[in-house]
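The structures come next, written out as structure tokens.
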Structure 1
Amino acid sequence: MALLAFGINHKTAPVNIRERVAFSPERLQDACQELVAFPDVSEVAILSTCNRTELYCCVNDPQAKVIEDWFSNYHHLQLEDIAPYIYKHPENDAVRHLLRVASGLDSLVLGEPQILGQVKTAYRDANSAGTIGAILNKLCQHTFKVAKQVRTDTAIGESAVSVAYAAVSLAKQIFSDFESKTVLLIGAGETIELAARHLKESNIGNIIIANRTVERAQALVDEVGGVAIALEDIPANLPKADIVISSTASPLPILGKGSVERSIKIRKHRPMLMVDIAVPRDIEPEIGGMPDVYLYTVDDLKDIIEEGLRTRREAAEQAEDIIDNQVSAFMGWLRSQNSVSVIQAYRSSVAKIKDEELEKALKALKNGRDPEDTLKRFASALTNKISHSPTAKIRQAGFDGNDELLGNIKELFDLKEIDN
């Protein structure tokens with residue numbers, strides 16, 4: 001059986017292709033079972049996210065013909081329509097690919113941590129489906145360990161590389177007592193959603209989400225906690241906010257200088273961080289000149305993001321070294337599995353000889369034969385029978401002049417030649 005990674009991702013296929021080959025979570029286990037039913041497929045796990053659909057398999061055919069045919073048929077597509085977007089990584093390349101994916105090195109956002117959780121979910125689904133065997137189980141456990149090592153030993157996940165992450169990182173730098181602070185998020189689009197999740201993960205004290213449609217704000221609140229309000233309720237809630245992050249599609253500013261001045265007065269001049277991610281801007285630029293207000297725009301965050309990318313690229317180089325070593329370690333384990341059946345056969349053969357001679361010795365003892373003599377006979381017979389076949393092979397190798405085999409036998413049994 002050969003390892004194979006097969007799939008498409010954001011680097012090889014546009015979104016209209018990726019969405020056509022995605023697996024719904026509720027059908028994932030059935031898909032695994034359907035694929036492993038083929039005689040040429042012994043193990044399978046499927047990783048399906050918005051950016052990638054990948055199959056990790058143990059197959060007889062490393063060319064993956066059965067995988068290609070099943071994949072296209074399952075999604076009701078012609079193979080030639082998706083073939084240009086497909087990649088296939090056999091054996092050690094499959095191992096390296098999965099380690100890079102789980103460590104965030106193959107992600108749209110370098111070093112993003114969510115993918116490891118998605119890989120773990122794919123493993124759990126395949127395990128529940130009964131399509132994980134000894135090889136993929138070992139590979140997945142090895143992958144989780146390596147991804148953790150990459151996170152621990154490098155700075156791959158420590159720096160801001162998205163606007164939302166940069167905004168939250170900036171807030172954490174300014175406020176050391178983050179758990180006691182209140183944030184006001186204005187808007188409920190993708191950037192605010194990401195910021196809300198980062199804030200929750202960072203244990204922000206309180207979250208207020210304001211949006212033109214309160215129902216949409218409430219949906220986000222249901223996920224991250226906090227309070228949902230309408231845009232017209234911002235003035236009443238603004239004095240509570242230590243941090244304001246705004247990202248709407250409004251053509252006019254949401255926050256004016258007057259409302260911020262009133263809020264600062266009510267706050268008794270406690271500082272307020274305001275991050276305006278919107279284009280056009282949501283917060284009047286004049287507010288940046290006010291005492292006790294720290295205003296940053298999306299342009300101010302670019303330097304933070306670029307520095308974060310530089311840090312992550314350097315960390316990625318370290319991560320690649322870790323992965324190279326760990327690919328070698330896993331492939332060594334995989335190759336060692338080829339010897340298992342040989343070891344089992346050898347042990348079985350020796351055990352059979354031992355059982356036969358032991359039975360003879362026990363019968364001799366029951367018949368009253370001298371115990372010392374019986375033990376000597378048992379030891380001699382056991383030695384002769386175990387060494388008979390190897391001795392015959394050694395003689396034949398000497399007769400044939402097969403020095404390579406003789407050398408291998410000496411290494412195998414750790415033999416030292418005896419001087420005559």
Structure 2
Amino acid sequence: MAKIGILGGTFDPVHIGHIECALMAREQFSLSKILFLPSGNPPHRFANRVTPALTRAKLAELGIKGIDGLEVSYVEVEKTGYTYTSDTLAEMKAMCPGDELFFIIGVDAAARVKEWKDAEKLKDYCTFILVGRADTHPIVYMNAKEALAAIGASFEVLKKPITPVSSTELRAAFRDGKELRDGLIPQDEARYIIENEIYIDKPMSPEQITEDLRSVLPTKRFVHSLGVSKEAVRLAEKFGADKEKAKLAGLLHDCAKGVTVDQLRWADMRMEDFSDDPAAGFSYRVLHGPLGAKVAKSRYGVTDEEVLSAISKHTTGGRDMSLLDQIIFIADYTEENRSGGFFEKVRDLVETEGLLPAIAFSCDETIKTILSRGEPIDVRTVYTRNMALARAVPDKVISNK
């Protein structure tokens with residue numbers, strides 16, 4: 001029976017702290033090998049710019065090249081959708097049922113292990129090895145041990161602390177062209193980062209965004225996003241809007257769809273960050289609009305305010321809607337993968353009467369659905385309905401006279 005160590009992380013990039021940790025764990029616990037496990041799409045980093053998983057795996061390969069007993073595992077980076085440690089460890093255990101797995105984890109992360117998906121199952125897959133830095137306070141070790149004990153997991157402690165190295169500072173140094181202290185990162189890896197401009201800040205291209213969305217969204221949602229992007233371009237051409245902006249806004253309109261309350265908490269966000277007025281009717285159902293604008297900016301580097309506005313308003317609209325706002329709002333209903341009487345009616349209104357009548361009808365139907373559920377109506381949906389009526393048929397809007 002082999003004893004295999006698993007060192008997980010984003011590895012963005014691999015540095016001397018990671019390598020020290022692996023080698024010390026291998027020696028102290030007589031492990032036959034250490035698998036570097038680059039994370040796929042960690043759910044807690046949904047709003048962060050993350051270097052593509054396969055690129056990070058390449059960096060890991062270069063970082064550990066030539067070091068005996070260290071290998072890179074592609075178990076997570078080849079997956080689509082969010083990846084969870086419990087699922088990965090279950091899969092790795094099934095792949096080597098006769099071996100003993102040791103999951104190497106920082107004490108900071110271990111202290112939050114009870115928040116992980118299926119945390120209670122982790123004890124069946126591995127023994128944990130706790131790792132700290134030279135500046136780690138003893139109470140953090142205590143918290144980590146208590147958290148692992150609470151889920152019934154076995155654990156050991158790495159005797160020596162690792163060199164504290166900040167991946168964030170390394171990325172900033174590469175971005176700004178600063179000199180790195182010798183030994184912080186292997187030379188072949190550093191050369192690859194510089195030659196390929198891995199950490200140079202620049203917005204993602206539509207092609208890169210598409211590939212990232214393909215990796216994080218469920219297939220049906222991804223296909224829908226492609227459909228909205230295509231339909232938004234068609235509507236932009238029909239009504240005279242910027243087609244490139246429409247394409248981008250349509251592609252990203254659902255980039256935050258399905259984000260959970262836990263993910264918000266992990267990202268230090270709350271529902272109240274998006275609406276603190278209980279009378280506004282703001283609900284979790286429409287959160288992915290304004291949240292999507294934040295994600296488009298922070299993860300994908302979008303800075304165009306028109307595009308961000310269209311993403312933000314596509315769920316509810318608002319008091320003032322630009323032409324691009326209106327197009328994304330409607331394209332969400334009229335893209336080719338939508339079927340049913342409601343969607344056909346919206347399509348017909350767009351073609352025969354224009355965007356505003358279609359928006360007013362959509363709001364009416366939304367309000368009926370919300371009333372049938374007994375839920376609060378988001379006030380922006382009401383504003384949008386009234387705005388559409390006032391602009392499309394002002395003579396039908398009752399005045400105060």
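Each reported figure results from applying straightforward, stated rules to the coordinates on display, with no laboratory input. Source: prediction; values computed, not measured. Cβ atoms are built from the backbone, for glycine too; each structure is taken alone.
See the values below:
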| read-out | value |
| --- | --- |
| Test item: Rg/Rh (Cα atoms, Kirkwood Rh), for residues 118-189 alone calculated as 1.13, pick one of 1, 2 | 2 |
| At a computed 3.7 (distance in nm of label points 7 Å out along Cα→Cβ at positions 54 and 318), which of 1, 2 | 2 |
| Given 1.22 for Rg/Rh (Cα atoms, Kirkwood Rh), calculated: source structure among 1, 2 | 1 |
| If helix-only ellipticity at 222 nm (-39500 (n - 2.57) for each DSSP H run of 4 or more, over all residues; to 500) is computed and equals -18000, the structure in 1, 2 | 1 |
| Structures 1, 2, by distance in nm of label points 7 Å out along Cα→Cβ at positions 126 and 270: label with the highest value | 1 |
| Structure (1, 2) behind the derived value 2.7 of distance in nm of label points 7 Å out along Cα→Cβ at positions 342 and 358 | 1 |
| Computed 4.0 for distance in nm of label points 7 Å out along Cα→Cβ at positions 86 and 206 - originating structure among 1, 2 | 2 |
| For FRET efficiency 1/(1 + (r/R0)^6) of positions 142 and 286 (r between Cβ atoms, R0 = 41 Å, to 0.05) computed as 0.15, the structure of 1, 2 it came from | 1 |
